[in-house]
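The next part holds the structures, each set out as structure tokens.
Values in this text are rule-based calculations from the coordinates and carry no lab data. Note that the structure is a prediction, hence the values are computed from the model and not measured. Cβ atoms are built from the backbone, for glycine too; each structure is taken alone.
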Structure 1
Amino acid sequence: MTWKNSVNMPQVALVSQNPSLFVEEVKKTSRSPIDNFYYTSADINTKCTPSFLSTNGNTISGLMLVGLISATENYFRDILGYILSICPTSQNKSVEQKIQLGSVLWGGNDVHNKNAFEFMAFSNSKNVVDTFNGFLGYTVAQHGAWRVWLTEYDKLCELRHAVVHSDNVIAGKNAIKLDLQNNKKPLRIKVDYSNLQNASLVCTSMVQAANNELFEMMIKRWAESWRQSGAPSHLFSDKTLLSIRKMFLSGRDRKNNAISNRQADDSFISNVKSDFNL
């Protein structure tokens, strides 16, 4: 024994990890991107009861915050992939964008999927706005609900940084962005039940606002810009219109009668055509 062994206990013998033991195959679902988000966030919210959080502590609740933001990022990847699979305007806009080769290799022939965006972080509003502009040619409405909720989402993402990168301790850059008062002692994030519920509300409201805004964008493109740009005529069919709606429609909200303006397919088609004089 020498001084070299005087600071911590000896490490255990090296055990080679088998990555396949850390993953499992799951079935593909037909859920819309917003329902995928609902599914994950609801799973977090139902498990994180006040008693659970008081028993398991702040570290666990911080990880749940990370999970909510991860589900939000996944929504953005999902919806981007769906839109690119059908929208010629977005396809034309995205042709000069770069994607990682690994995304193509792993995604197989279906390159219009969220794998194309796996190397992009959607953990701040700038990345969200820039990516939707760069790939879809769409500028998030400056004064719309989505933009407003992105401001609140940014705050959660600054807190997320502390959980992921610094053991819950707020870094100086994040503290400044959060307008926290300068403190001589380190600041740790505190995610109690109320804070976690509020974070869930922010993520959910932002996803809902984004889903509404992007749905409106796609309907307008179907009715106007695709026709003006000489897109293939089969895209102007009622079938395509219903496919767009399905892309954004929440089955959960529909089942729970939470959609204020529920419309049958025929009524929806008729109303869209009436609005755009088609």
Structure 2
Amino acid sequence: MINPAVAGSKECMDIKLGYRSQWVGFQDAPQTMFISMHKRVFSRNQFSSKSAYEGVGGYLIKDQVGPIGKIGGHVAYSVHISLNTYLKLAMGVSIGALQHSINTNLLTPVNLPDPAVSSKSALVPDANAGLWLYHENFFTGIAIRQLIPFKIGGSNNLLQNHFLLSGGYKMRFTSTISLIPSAHIKIVANAPIQIDANLKADWKNTVWVAVTYRKIDGMAGIIGVKANHLLHIAYAYDYNTSSIQNYSSNGHEIIIGITPNCKEKGKYDCPTFN
């Protein structure tokens, strides 16, 4: 969902369902729901060989913050090229649409009726692009989201480019225990740069715990378990360190992963999947 070049970088089909609730305690606090899927494919073209393959994927997402809502969907395509035995470079694009809406029934204007306040809905085309360089020991990538600055609903409001940079490295201490430090940087015009710094401890690619520090906003603790080849589940608890913490019971997120036809438990081309 962050970078379309990731589609197909996992040997198995990867399906995820997620729900996130932020700032619990606030009325109409932000909520996010999504479902995503990606898989590796081999079609009969110049990219299909032992040293290259393709990926496809897609996702649906719904964001709701009080009266403001957004529903979006994308389909993605990527090409993966082996630079050597272990190192791969992927290039990907995705296209889709975003439905922006505002429900004035949830607003309380000072003066009623207010002719300037009316419910609106606008469907906007959207596109993303990305690069992903990965190895069984590290990964790094860049993605540009909202690639084309389309106007929203005929207004002067534009979709802004979002630049997302990611990177991480897997350090193996024993045959069963690994640490994966990583970082995720989000850059958008007229907003502070957002940095997430993460540290994940993994045991046998089966159980993991992680901590995240998010500049400005807060910290998070994460725990995840692979039940079997098919199913894994993760839970994150956000702790707000800003002044919002005085009024909010923090945030919660749960993600369920399904990997059908995944025969080799723990075998991944990229440590971000551990």
Given structures 1, 2, which gives the highest value for mean projected area of the Cα convex hull in nm²? 1
With helix-only ellipticity at 222 nm (-39500 (n - 2.57) for each DSSP H run of 4 or more, over all residues; to 500) derived from the coordinates and found to be 0, which of 1, 2 does the value describe? 2
Distance in nm of label points 7 Å out along Cα→Cβ at positions 90 and 122 from the coordinates reads 3.3; which among 1, 2: 2
Highest-scoring label, criterion being relative contact order in percent (Cα under 8 Å, 6 or more apart), among 1, 2: 1
Given a value of 17.3, 55 for Rg and Dmax of the Cα atoms in Å, for residues 74-209 alone, point me to the structure among 1, 2 it was derived from. 1
